[in-house]
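*Asks:* These are the structures, in structure tokens.
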Structure I
Amino acid sequence: MSDKTGPLFERLVEIMVTLRGPQGCPWDREQTRESLKAFLIEEAYEVLEALDHGGKEKLQEELGDLLLQVVFHAQVAAELGEFTMDEVLKNVTDKLVRRHPHVFGESRAETPAEALSNWERLKQAERGGVKEASALSGVPKTLPALLRAQRLQDKAARVGFDWGETAQVLQKVEEELAEFKAAIGRGRDATEAEMGDLLFSLVNLTRFLDLNAEEALRKCMEKFTRRFRHIETVIAERGKSLTESSLEEMDALWEEAKVGEDPARGR
């Protein structure tokens, strides 16, 4: 860590105090926890986008914007007399040291699974040994649905509620697909329920393969957007609109975009 890190962070906190002060910025002074929620989520997703496509300069910028939101919320809490930025920092640093005894203490953890087990055991000890109401506790309801589904499945798997092998998970997906097909025509509620079961089973398969369902779908949407924009561009160059083009023409351009992404497809 650079010797500048501490002073720079202190400077950021001081700037936020000034912006929220009597002679500060009218917009910053007006913000509340409620109004800042959307910005916090937006900045987190902009970090994700920078991780995928932005390069190091963009990632640096977006991490700064996300950090600003943390400092902003801490300042609001300080003004309400709840806690300060110093207390936030002390809490998280103490927790990291306390829950990594295999790094900062005498315990051992040779694998990620052992390290996670240590973390969960120590978290429970911090609560006085009182177990959470459910093994599924701690997964925010506000998470995107795919991410929340995978986190719930992770929690269940930690206590042994899991499949033994990939073939079993695949069979479950096939069962749910069959049930979904059978539900079509039985009404909206039945179809929606079976679609939910099918999606949940697909997330479980993704988790079992050590993949991230949210990431997989996000990257798929990026791919879809890229290919669809190729269709729009070429059709516009031909002096036409999408509505004036046939499905066959658009399908051909879709395949062209796929080949452009992976020339091996055209071989």
Structure II
Amino acid sequence: MLGFGLGLRSVHYEHVLTHRPTGVDWFELITENYLAPGGRPREVLRRVREHYPVVLHGLSFNVGTREPPDYTYLAQLKQLIREVEPAWVSDHLCWTGLHGFTSHDLLPIAYTEENLVHVADKVSRIQDYLGQTIVLENPSVYIGFRSDTMTEPQFINALVQRTGCEILLDVNNLYVSGFNLGFDPRAGLNALNPAAIRQCHLAGHTHNTTHIIDTHDHPVCDEVWDLYEHACRRFGPVATLLERDDRIPPFDELLAELEQARALQARALASRPA
């Protein structure tokens, strides 16, 4: 349980390096931004790591395709892991490209037994290569598949059982997916294996009345805060990360929002049965 963290973005590099803020317990970094062995991002990461735990959060495991893992990428990641010793490494339960082309988006997979076999095999190969357990995030989805034979929580739980991987529960993504596909996000949360939850994400979105887009450019909305508090009551103390990727406010505004997460988790834990 690392506590409460922020996604480190370049607009806040100087603030973090200069002030070493105490209101944040750890930082999550987008893996692909730090793979190059030289340059400003890697230097910033080394300096941040001297004072804070870090987590690497990537976009390139591409576990939803039947192509083999990208071992060139994994070799770079393995070297970065050796250098900065992240608390864990996470990515997304989705696919992001084919035949060497990257979509720059998190694309959905059908929740079928056949896909479960292939995703579990790829996750196991990635974990074997890295020599450690990986953590996978539930993505925001905008369409469902007629071929689905299980729900997302059932698929995730089965993947955890087969591979030993862990879950990054993105509470905002769960809310977005529930709204877009018409299911109860609280029921989806309740169906997840509590023992496998390693981390939570919180973020904002853009509500377009008929659908929601996961934009990470707004504060967390009340409905997501409520769902997060429920998650804390169900899962107990869990490391929590606040994300903002566009319309990024001053650092102190993010810290204030992070304090709201800290207070909600404390309230939720106080109300759990003994």
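*Asks:* When relative contact order in percent (Cα under 8 Å, 6 or more apart) is calculated for each of the structures I, II, which structure yields the highest value?
*Replies:* Greatest value across I, II: structure II.
*Asks:* Moving on to the next point. Identify the structure, out of I, II, from whose coordinates FRET efficiency 1/(1 + (r/R0)^6) of positions 103 and 175 (r between Cβ atoms, R0 = 30 Å, to 0.05) was calculated to give 0.80.
*Replies:* Going label by label, the one that fits is II.
*Asks:* Another question, if that's okay. For FRET efficiency 1/(1 + (r/R0)^6) of positions 79 and 151 (r between Cβ atoms, R0 = 35 Å, to 0.05), which of I, II scores largest?
*Replies:* The maximum falls on structure I.
*Asks:* Okay, moving on. Figure out for me which of the structures I, II the number -23500 belongs to, where helix-only ellipticity at 222 nm (-39500 (n - 2.57) for each DSSP H run of 4 or more, over all residues; to 500) was derived from the coordinates.
*Replies:* Answer for the origin of the read-out: I.
*Asks:* Hey, mean count of other Cβ atoms within 10 Å over residues 23-30 derived from one of I, II reads 10.5; which structure?
*Replies:* Source structure: I.
*Asks:* Comparing FRET efficiency 1/(1 + (r/R0)^6) of positions 47 and 111 (r between Cβ atoms, R0 = 35 Å, to 0.05) across structures I, II, which is largest?
*Replies:* Between I, II, the highest calculated value is found for I.
*Asks:* Something else now. Given 131 as the derived value for volume of the Cα convex hull per residue in Å³, which of the supplied structures I, II does it correspond to?
*Replies:* Going through each structure in turn, the value belongs to II.
A short reminder: the numbers here are calculations on the coordinates, not readings from a lab. Note that the coordinates shown come from a computational prediction; the quantities given were computed from them, not determined experimentally. Cβ atoms are built from the backbone, for glycine too; each structure is taken alone.
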